[in-house]
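Taken together, the values in this text are just the output of simple stated rules run on the coordinates, not laboratory data. These figures come from a predicted structure and were not determined experimentally. Cβ atoms are built from the backbone, for glycine too; each structure is taken alone.
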Structure 1
């Protein structure tokens, strides 16, 4: 018999979908390099940084295993996205369509960049989950802002270093400058997303508690 989704399941699905959407979009728009405060960084720097706010919210409410599950789903979503984009590039263009070169340039990231991106993603996200729960144990479940910032801050550094080194080492690119610039922007976003995590956690917990209390009262 079909079972209606609970409010808790809907919130989990909503956050999981948001995480995957941000992740896939980040991989699509990362090809553009933008200038922010004198730093040259991928256009996806803000979009991708927000994924850590989502996973921290999921980790706070549902725990480590569900968060890992979402991270794995995100990985497969990115793989499928990359495959479909490659297929779209390889498909023969219509005779009247003359934008193939620009299409390749924007969407046809190299294998090296793809490997760098996926490696950085998995390593940093798994570290973030571990670090978040490490600090949660150390603080006795208190001070959400501490574990949010400490776990995300270090995870963003790992993500930046792994991506830049794998993606650009040996190419003549200014490795150290790129790492410092990207990390500075990610760190600012990480500190600014703390209120977002608090709002999401409090809103979802209150709604879940309200529904559970209402069902218990009826019983």
Structure 2
């Protein structure tokens, strides 16, 4: 008999197009709950806190792909650099420079997504659209950084047309940058969470970050 978490994952997967990756946002959830998701075949997990991510990575199966999805201070990059699969919220040049520094030490490229600001809420982090071309120019000089795409968050609102408009803007920016990049590498558009992932997928998301719809509310 499947657990509630397993049921939630199977249900979500049944609704997702095959090209969309489900990232189970497991922040604050104990390792046994993550293992329930793992037993259901889930391999991509997202964490918001560096210490918590490091603790879980040390005790859970080695084939888990860890995504860091919260705000990341540049001085914390070194702790997750050895194992992180993808850093979603690269929202500052200092973070890019530190990723390159740590990648050089490890002799490997560290993968990340440029976070863009499309929401009307000023509290959301990310680069503005007019900054993106200069950011991508900066990335060209960083040998140990691999930018795989873009991450965006819509406004926290009940207004679906506003959410759709913001996701559409993110997709347009993603498509615009992709034309200047290697499309085999720059192919990730991370947008959509428990409350708005269906709209995000309709508007072109390739990765959704879902927590409460899998693990329950905090």
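Here FRET efficiency 1/(1 + (r/R0)^6) of positions 141 and 157 (r between Cβ atoms, R0 = 25 Å, to 0.05) has been calculated and equals 0.05, so which of 1, 2 was it run on? Walk me through the numbers before you get to the answer.
Working: 1: 0.50; 2: 0.05.
It must be structure 2, since only it matches.
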For which of the structures 1, 2 does the calculation of helix-only ellipticity at 222 nm (-39500 (n - 2.57) for each DSSP H run of 4 or more, over all residues; to 500) return -11500?
2
Out of 1, 2, which structure matches 1.2 when distance in nm of label points 7 Å out along Cα→Cβ at positions 189 and 205 is calculated?
2
From which structure (1, 2) was mean projected area of the Cα convex hull in nm² calculated, if the value obtained is 16.4?
1
Given a value of 19 for relative contact order in percent (Cα under 8 Å, 6 or more apart), calculated from one of 1, 2, which structure does it belong to?
2
Given structures 1, 2, which gives the highest value for mean count of other Cβ atoms within 10 Å over residues 13-20?
1
